[in-house]
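Please go over the structures that come below.
Read-outs throughout are calculated quantities, based only on the coordinates presented, and are distinct from any laboratory measurement. Bear in mind that the values here come from a model prediction, so they are computed numbers and not experimental data. Cβ atoms are built from the backbone, for glycine too; each structure is taken alone.
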Structure I
Amino acid sequence: MTPAIEIQHLVKRYDDFTAVNDVSLRVEAGEFFGFLGPNGAGKTTTINAIVGLARADSGTIRVFGHDNHEQWREARRTIGLAPQEYNFDRYLSIRDVLIFQAGYFGLRGPQVKARADMLLERFGLASKAKQEFTRLSGGMKRRLTLARALIHEPKLIILDEPTAGVDVELRLELWDLLRELNGDGLTIFLTTHYLEEAEALCKTIAIIREGRIVTQESTRDLIAHGASLQDVFLELTRS
């Protein structure tokens, strides 16, 4: 089966600093994949290269078989990105946020409006459809971020710290939602600083340190090396 993401020997430099140094990764279609590392390890740079926000200096990235440089339209059409920071247009209703996002992928008309309404209903936001995002709670803003990433029906969603800043109850609610989406066949690529989140959700985990992958294993096998994922993470990122 064609992998969701296949990265080979990715290098990205910023002047004299090498942010990503010979990174190779493979994420299977339908997988819940965790991408972990300390601040400054290269996680965001790798994500930016996958979605086309950063151009690699060398190496290749394929998304469901599409080269994200030579076939960038096809590659990016398969990806939904849910960033950590909120970057909504504050003058749009949350329903229009979704409809406007679909336009970036050339999607318009009644089907887009119907999908926006379906996503708002699924994410518990239907009653807020006409409100501006500034009036939403933190948990609702997180759900809106996910809904926007899904408006164009991607096969892969990249989540950058999806539960940052929310309380424990909302975090567990979002976990259930992510499990449901993954159960529907959506490939999920997750970055998080909550190691218990990665341990609870991810089937496979890769850990990056100083721009290099130090391990990529199934979560079960990785945990077998220590008492917890936290123990393994600290050992691999501090040695």
Structure II
Amino acid sequence: MELNRALEDGQDLETHIDFRDMESAVQITAANIPVDQNTLYFYFGKDVAPNGYFWIFPKGHNKANIGLGVSGLIGKKKSAQSFLDDFMNKHYPNAPVLTKIAGGVPCSITLDKISGPGIMLVGDAARQVNPLSGGGIASGMIGGKIAGTIAGEAIKQNKLDHILTYDKAWQDRLGKRHETFNRIKEGIYNFSDDKFNSIAHSILKIPIEKRTLGKVFTTALMNNPSLLVDIAKVFVV
């Protein structure tokens, strides 16, 4: 009875998502992939992962996780699986595929409302994925910790409406930051392949031991003045 009542109370939570914000993603684990086991590989551009990115994550013993995510708009025209097949046929045509996983990743800002009487949404259900990277494990765990803490306090204090503080607690912790990441994502989606290549060439000039995130970002701006305009556009509403 209590569970049914909680579900009924939470029915006013709007959880739908625009298909353009639902990333289409696929990943395989493959063998006989001759890459540096201490390096993570990322690929950008219209031929490999438009409106997204492609990755190779070494797993040891010449095995690697290889995959990509593209926006729903792109996935509607050409599937993530097709992009993956093209890449594998070109670079690793004889690599045995050991495992495969595919699915949708909601890459948008957090829902307007993620709590109600007797219910709190966490993780993908609440849109707590980082909209820029598509990573959701860490942020989902943070959201779960916040929700669990609030639930415990509500029970301990016998004040169930304390659950409704969850929305603000999440926004203060990561929600506002994800809104910024989403604006950056929308700006990056407009970058041309030439822009990505120019940034990459600039970064390659930095000695490996000095390639901190801050140094990479600074160098990208210094060597690509037009990037300043692009970033400015991202933050101008």
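Data for the structure
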{"read-out": "Which of I, II yields 22.2 [mean count of other Cβ atoms within 10 Å over residues 155-162, calculated]", "value": "I"}
{"read-out": "Which of I, II leads on mean count of other Cβ atoms within 10 Å over residues 107-114, largest value", "value": "II"}
{"read-out": "Label whose coordinates, when relative contact order in percent (Cα under 8 Å, 6 or more apart) is calculated, return 18 (choices I, II)", "value": "II"}
{"read-out": "Origin of the value 129, where volume of the Cα convex hull per residue in Å³, for residues 35-138 alone was derived from one of I, II", "value": "II"}
{"read-out": "Among I, II, structure where Rg and Dmax of the Cα atoms in Å as derived comes to 20.8, 64", "value": "II"}
{"read-out": "Origin of the value 2.8, where distance in nm of label points 7 Å out along Cα→Cβ at positions 51 and 147 was derived from one of I, II", "value": "II"}
{"read-out": "Per FRET efficiency 1/(1 + (r/R0)^6) of positions 19 and 179 (r between Cβ atoms, R0 = 30 Å, to 0.05), the highest-valued of structures I, II", "value": "II"}
